[in-house]
1. A value of -16000 was computed for helix-only ellipticity at 222 nm (-39500 (n - 2.57) for each DSSP H run of 4 or more, over all residues; to 500); which of P, Q, R is the source structure?
2. Please state which of the structures P, Q, R yields 1.13 when Cα Rg over 2.2 N^0.38 Å is computed from it.
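Where a number appears in this text, it was derived from the coordinates with a stated rule and is not lab data. Keep in mind it's a predicted model, so treat the numbers as computed, not measured.
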Structure P
Amino acid sequence: MGISFYDASVLNYLQTLAATQGFLDKGFAYCKEMDVDPEEIVERRVFADMHPFRFQIHSIVHHSLGALEGMKAGVFRPPGEKPKHTYAELQKLVADTHATLANMPRAEVDALSGKDVVFEIRGTQRPFTCEGFLLSFSLPNFYFHATTAYDILRGRGVPIGKRDFLGQQRLKT
């Protein structure tokens, strides 16, 4: 049996979004325990020339739910300017994204297989199949931003590890 488009997209997004919720919760608990303002983390960066934590969280959302919405519409674009969410608002954004994806009908997502999607950026268009977009653009970006958000928290001293990033694995039942 082959893997479905839903399995390759939504199930991967859900696993990492749930893990992200977990390490965001641990980050918030750490801030309370250590008397650190969680808003300091929102603007924190790995390096000065990288985007801040809030951008990483926005990008996790954009490269999961936003990617599927783009594939449905046939065009995916950068999200544009986002509000400067608080730490708690970023947590809610991830939770809401997870909930929306968890309720997305399998048949609706599987129907994207074989369709075309165009990535539009700065006046250029990059044509993809939905499979090529998912596997070579959406998922790599999604994991990059999730990893960077994790790294920012870990670099701040939040006691999280690899298992926190991996989340719940889909074991054979």
Structure Q
Amino acid sequence: MIKSRTDIESFHMEFEGGMLQRGFWIYIWRITNISGEWLYVGRTGDSSSSNAGSPFTRIGQHLNFRPNAKGNSMLKQLKKANVDIISSKFEMIAVGPIFDEQKDFDSHKPIRDIISAIEKAIALILCHRNYKVLGIHQSTSALDSSILNLVIEKIDKYFPNKHINAT
């Protein structure tokens, strides 16, 4: 006879259908548990192909526990920071699509580079706002400040500046 576990639980997930749209997005994960809060800033728009998927697609990729998984950089960063993943709550804020998915890699690359620069800038801004941002965000591309300002406008209500009291 096969015996089931008796300590089963129920969980709830809710998301907005707009997150299923393919294209170039900026997203921020907020990971919280009893030990603290961490942020992870990411983007859609592959570096090696003309794909620009949805933020919803990135959810499963980022949290793939398989040893040979690709695209699970957030999971690796959480493990590196010794975050208890199973006891954590995950929230994603996604902004976009900022650009549509492109038909070919030559059209994809310049947009990918713009989004990469925005991703880096958002990570730096959140660090300056005193959030613990996981990972390294590298980009040498020029920053489009008008797009950056649009993204900041969308995330400000979720990530206000955390003032540190000097005592």
Structure R
Amino acid sequence: MSVWVARYSVAVAILLGAAVAVADPHEAGKTSFESNCAVCHQASGAGNPALAPPLLTYPGRYVTTPEGRKQLAMTLLYGLYGDVVVEDKHYNFKMPSFSQLDDDVIAETLNYVAFELAHAPASAAHFTPAEVAAVRAKPSSGAEVRAHRADVLQTLGL
């Protein structure tokens, strides 16, 4: 269907008072998050004090810089091991790698976390599968991911 036909159909539906369903742009990411991440980070992203940190602030800041974006992708692809501090609380855990997920799913999951849970600025770019593939092309250990995270935090002043 052409763009004009689609727009015309929506306009007619609105004029006739019909409900127009708008797809959630992050629905695929939400589904992936609920299946893979919520068990530790909770469905709300609030984290679990005894296990995993909240995802409600930092990802929204990370998505605004190239190294922060790389950090988010590295974390999903390769996991994260050892002590991390989030909002003045220590978490010493071993987040597993999700490298078995394809680049589309990881990009959608990152977009959900950054834009829906952490409320990244609307001006920030959404993740693409190509961006995830570029990070996947340079494998890292969970310890390397943690070291990179420390550099990102310092750069962002967090």
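1. Numbers: P: -16000; Q: -9500; R: -14000.
Here the read-out was taken from P.
2. On the way: P: 1.06; Q: 1.13; R: 1.19.
Matching structure: Q.
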